[in-house]
1. Out of 1, 2, choose the structure whose coordinates give relative contact order in percent (Cα under 8 Å, 6 or more apart) equal to 20 when calculated.
2. Identify the structure, out of 1, 2, from whose coordinates Cα extents along the principal axes in Å, for residues 171-242 alone was calculated to give 46, 39, 17.
3. Quick check: 3.1 is what I get for distance in nm of label points 7 Å out along Cα→Cβ at positions 203 and 275, calculated from one of 1, 2. Which structure matches?
4. Out of 1, 2, which structure matches 5.1 when distance in nm of label points 7 Å out along Cα→Cβ at positions 59 and 227 is calculated?
5. Work out which structure the value 28, 23, 17 belongs to, where semi-axes √(5λ) of the Cα gyration tensor in Å was derived from one of 1, 2.
6. Could you figure out which one of 1, 2 the value -14000 for helix-only ellipticity at 222 nm (-39500 (n - 2.57) for each DSSP H run of 4 or more, over all residues; to 500) was computed from?
7. With distance in nm of label points 7 Å out along Cα→Cβ at positions 115 and 139 computed per structure, which member of 1, 2 shows the largest figure?
Structure 1
């Protein structure tokens, strides 16, 4: 559990102009976030455009990330979907050496009941040889993991050790924190909610912003975990405009524009995602310049 406390980064997957994975750029981003002080890396999540990666690409990507991290920080990989048996097969056939946890999103599109969600994650946890982090993001999945279901999974499944909560519902998040086992982490899945979630008893954030600004994100989380909310707020307020720009035309379109401006990777996304408009790109460029003046 302690391995997933603090600042996690939902890392991008850089692409070349031909849309193949740009492993050289990937290595630069990995070193950038580790040198910036993040506590762990999450690969093949939403920000990593996992749904557009082939099975062979996912295998190659995990092998590369394990080697590039070189035991400097823990690694979480995204293995989720809306077909429970397929997820089990993926876990069973995956090379998880060097991987410390699995992030598994709530099943989307099918719209299962809460009992279906419970059985889905219980089955995944039973077959997984490494810890599982639930990922609740109903804005994308149209499927909310209720606080009762989350707590039932936390208490019944020893291998489910955390939830990445991106519901935006602070009441739901606080109910989970109030009722959770001691060895269960509640992680903010939203950069803007980092301070309130930690103030309520959460353990940190899995951040998109940390791709570009790992040092500042790590400092914000560190201050919050020490209840130094004045310093945390000062950092948060500096980045309010940038966080809005991150998501205004979709994720990871915003953060890939930022990384392109920082010369860390090219501004390429796989369809159906596209780069941000010229107007937003220019706004991001100006916002970065303003932040760097501070």
Structure 2
């Protein structure tokens, strides 16, 4: 069986989380963080390598809180997402830029380390066992026979991905009868109000169905995707003016563009598990409670590793 890697995007510091490193907040009974549960599920599903995308200045803290522990269970590599890790011709174009370039750049940072099929997840999202089993099943199969870029997306039901503590952004998906992704649209300001799921602001508000499929940035890719990302990143940077300091090169936008150009086949694998994550500081209590419940149900052992 070919090796399959798990890429964990952990370079971000949550601005809405009060400046703390939200990915390193303990939520389990023995100090486990959300990433511990994702890696536990991934290894059980068959993944045999974990690649952490972090910032260089977080390396020491990151290894102390999780990296050193995970290295005892599975093969671990680190890559660093840095602001200046861009093609040479653009390195002097954005002198006032403060943050790296988003999830597309993050995954591109792995090109020299990941040589096998791989799944990508956010560090601070809990996806559940079913999601990793579905991703592994897709990535461990042969998908030859088309010129298009092949990938999968693990889809979640919108109702299972909301926060009690404020609005969220989700990639709303249009999925064909054949289970293939047709469109993905980043949608902001989604929250539950009086039992209804509402998106947008002011007169732009609209109600959304709770069974809509959404992306939580869990994708399955093959190594050739790095070439697609590199070409797209050069085009993205070339199209920016020097004062566009906050634009990001984002996976949902990249994949949406590939779909529009009929350049990708994206198979949607659905998970019925409930997602949870720490978008807001107040979400932590709900996550701790949810983990306790899963342990009581026998989904996880009291002590993971």
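1. This value belongs to structure 1.
2. Details: 1: 33, 22, 20; 2: 46, 39, 17.
Traced to structure 2.
3. Working: 1: 3.9; 2: 3.1.
Traced to structure 2.
4. For distance in nm of label points 7 Å out along Cα→Cβ at positions 59 and 227, the value 5.1 is produced by structure 1.
5. Details: 1: 28, 23, 17; 2: 26, 24, 22.
Attributed to the structure labelled 1.
6. Derived from 1, not from the others.
7. Result for distance in nm of label points 7 Å out along Cα→Cβ at positions 115 and 139 over 1, 2: largest is 1.
FYI, it's all coordinate maths here, none of it is from the lab. Values in this document were obtained by computation on a predicted structure and should not be read as measured data. Cβ atoms are built from the backbone, for glycine too; each structure is taken alone.
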